[in-house]
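These are the structures, in structure tokens.
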Structure I
Amino acid sequence: MGQGFRILTSLKGSISFFLAAILVAVPAFARAQTPSLEGNGGWIGPDGMEHPPDLAGKVVLYDFWDYTCINCIRTFPHLNALYEKYRRQGLVVVAIHAPEFSFAAEPKRVENAIRLYGIRFPVVMDKDQRLWNRFHNHYWPADYLYDRKGHLVYHAFGEGGYDLLEDQIRLALHLSSRNGGQDGADFPGTLTPELYAGTNRGRLGNPTGYHSEGAALYAGHSPPPSLITLQGPWRTQPDRIVSRRPQSGQTSSLTVIYHGTGVNAVLKRAVRKRSLPVLVFLDGHSLPKHFFGKDIRTVSPKQTGILLKEARMYSLVSGDPYGEHRLDLVFPDRGAALYTLTFNP
């Protein structure tokens with residue numbers, strides 16, 4: 001790869017961070033036909049199930065996404081703009097929702113995400129990742145561009161490179177090339193990568209690591225950078241950690257020393273309650289108002305955080321100066337499940 005194309009990923013997972021998207025023009029001799037979309041979980045819009053779009057004779061951009069993936073969410077304004085700009089010339093964007101976590105396969109939650117992020121193009125459900133496997137895909141987000149004859153002409157994964165993607169769309173539509181330079185996603189190399197909380201893909205900053213019995217009381221330690229360090233009572237599971245009832249005067253909490261300008265968390269209620277509070281602290285203090293993520297609110301006169309209701313990604317911290325920061329999350333009640341933490345460049 002050329003200079004400036006650095007990437008950090010899991011073997012099968014979302015792109016944690018990178019300096020630019022990886023986009024590959026497919027040589028004519030290596031072109032492949034569009035994989036079948038049969039056996040999908042149905043076409044869905046902001047108000048429920050929809051009829052499938054007419055793809056015959058169209059240039060189609062297939063975009064793999066998951067509504068809990070911050071890297072996917074950041075691409076939607078660019079994909080919306082490309083869809084609106086070229087749909088009359090024959091472009092269709094098909095968003096294939098392939099859930100990373102089991103709870104993200106529920107249609108109602110995907111409907112909410114379509115509304116929340118203003119997705120304007122057709123969405124097809126891939127709850128069992130059948131389409132994921134047919135496309136031989138490995139990443140969220142990932143794009144596959146097919147020409148009018150159903151030949152693969154371009155493949156991209158990650159964020160950025162939108163000018164380059166637009167050029168390939170114009171080429172497939174037989175439109176003249178644009179004037180202007182290429183854009184780039186200049187992400188700092190020190191940005192903390194996505195941190196998974198569960199035992200399958202996670203790694204703790206606690207010297208003892210995960211307790212094998214699942215439910216355990218974790219002792220506080222000086223947290224190392226770019227790792228989740230647990231304190232208090234927690235239950236660990238393959239894809240998540242779950243807060244437990246306070247024990248011995250200790251509440252479930254965690255600390256992360258990270259590099260970035262903001263923090264997002266994928267959270268879900270593991271118990272049947274109307275809402276669960278999660279308190280957020282930045283650099284040892286209650287989160288200042290000018291660094292509120294869009295989901296933060298004042299929980300009490302001296303505490304800020306979120307009220308956990310839906311299973312989704314929550315924006316916790318936004319707009320703090322890039323550099324090293326300390327995040328503390330406190331879970332006063334049992335039943336809050338954390339899946340991942342991601343960090344903004």
Structure II
Amino acid sequence: MPRGVLLSLSLALAPQLSPATAQAADTPAAAAPAPGASAEPERVLPGHTRFDLDRADIAAFVQRMTGKGFTREAVYALLGKAEPQPRIIEAMNRPAEKSLAWWEYRARFLNSERIDAGARLWREHRELLDAIAMQRHVQPEYVLGIVGVETFFGRIMGRYRVLDALATLAFDYPARGDFFQRELEQFLLLTQSGEIDPLTALGSYAGAMGAAQFMPSSFRNFAVDESGTGRRDLWTDWADIFGSVANYLAQHGWEYGQPVLAEATLGTAPEPVAAPGSTLNETLGALRGRGMQVVSLLDDATPCLTIAAPLSEGMSYRVGFRNFYVITRYNHSPLYAMAVNDLAQAISARVLAPDAP
């Protein structure tokens with residue numbers, strides 16, 4: 001995020017990504033004055049929706065950025081153009097991962113329209129996805145599963161200016177202010193390098209960008225120029241999008257060809273205790289020794305964790321493995337990781353079916 005984003009499902013898939021949501025790649029990041037340039041900081045005025053640049057926390061942030069190659073004037077000039085977004089705070093306080101049961105969450109992403117869209121995209125880019133799978137050692141369906149859950153394959157990439165979102169969360173959301181100040185720092189460094197225009201880049205309410213919904217730190221560390229154009233474009237270039245998602249998973253320890261999840265029933269086992277932070281705190285042998293029945297051919301030494309997955313008709317259980325943990329590095333919610341897995345499997349079944357076109 002990469003991280004979790006509450007997605008609207010009302011838009012249909014178009015043949016290509018909408019240029020309206022793309023970064024202004026051909027526009028130089030002139031909005032950020034070059035180091036040494038003189039710019040008078042904008043100050044908040046009555047009735048204006050701008051940040052008060054005299055705040056101590058903003059002044060401290062600006063001072064920190066002077067050690068990153070910026071002048072105070074350059075940082076103040078950018079922050080002076082950022083606008084607080086109260087709706088972002090509301091959205092942060094009601095994420096879908098915390099408000100929905102598994103069966104409700106799953107229904108948002110596992111439907112014919114989304115599965116068909118993913119299958120079409122795979123067929124359209126089969127050679128590209130196969131090449132990335134060979135290079136990055138990540139199966140195409142899981143790359144598509146991530147992009148499908150995050151943005152409906154690029155259709156819903158966010159409508160907030162990234163600058164506004166990150167500044168709002170950095171300075172007006174104390175619960176995670178430190179984290180978002182670091183992400184704002186990473187975003188400004190991206191704009192400094194000219195990869196992103198700070199005043200036009202759009203993203204989610206959390207500041208995640210592009211079809212892959214990379215946070216700025218993930219963009220800087222894991223995005224790749226798969227197409228060889230000289231820049232990383234996660235808005236319109238499918239090679240860069242797919243390659244970056246695969247690289248993210250690979251760098252976090254993806255095991256090619258290994259399962260993500262297995263279905264399980266309690267049998268004679270007691271009710272499992274949720275693992276903190278998706279930690280692989282069990283082994284298959286330990287689960288089986290307590291009486292749990294797990295549908296897997298993996299050996300008993302395999303690290304795993306148990307996940308309660310309530311359905312509308314009653315409780316169900318699943319067992320997650322190393323690749324499940326890797327998906328939760330993209331978004332820490334177990335619901336998210338299960339949705340990615342199930343969408344990936346559904347897309348794969350559609351594309352690889354004997355009667356598939």
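Each reported figure results from applying straightforward, stated rules to the coordinates on display, with no laboratory input. In this text the structure is predicted, and so the values were computed from the model without any measurement. Cβ atoms are built from the backbone, for glycine too; each structure is taken alone.
A few remarks follow.
- Source structure of the calculated read-out (P(r) over Cα pairs in 5 Å bins from 0, in percent, for residues 224-303 alone, 3, 12, 16, 17, 11, 9, 9, 9, 8, 5, 1, 0) within I, II: II.
- When distance in nm of label points 7 Å out along Cα→Cβ at positions 64 and 248 is calculated for each of structures I, II, structure I comes out greatest.
- Identity of the structure behind -13000 (criterion: helix-only ellipticity at 222 nm (-39500 (n - 2.57) for each DSSP H run of 4 or more, over all residues; to 500), calculated), options I, II: II
- Once relative contact order in percent (Cα under 8 Å, 6 or more apart) is computed for every structure in I, II, the highest value turns out to be that of II.
- Origin of the derived value 3.8 (distance in nm of label points 7 Å out along Cα→Cβ at positions 56 and 264; candidates I, II): I
- A value of 23.0 for mean count of other Cβ atoms within 10 Å over residues 136-143, calculated from one of I, II, originates in structure II.
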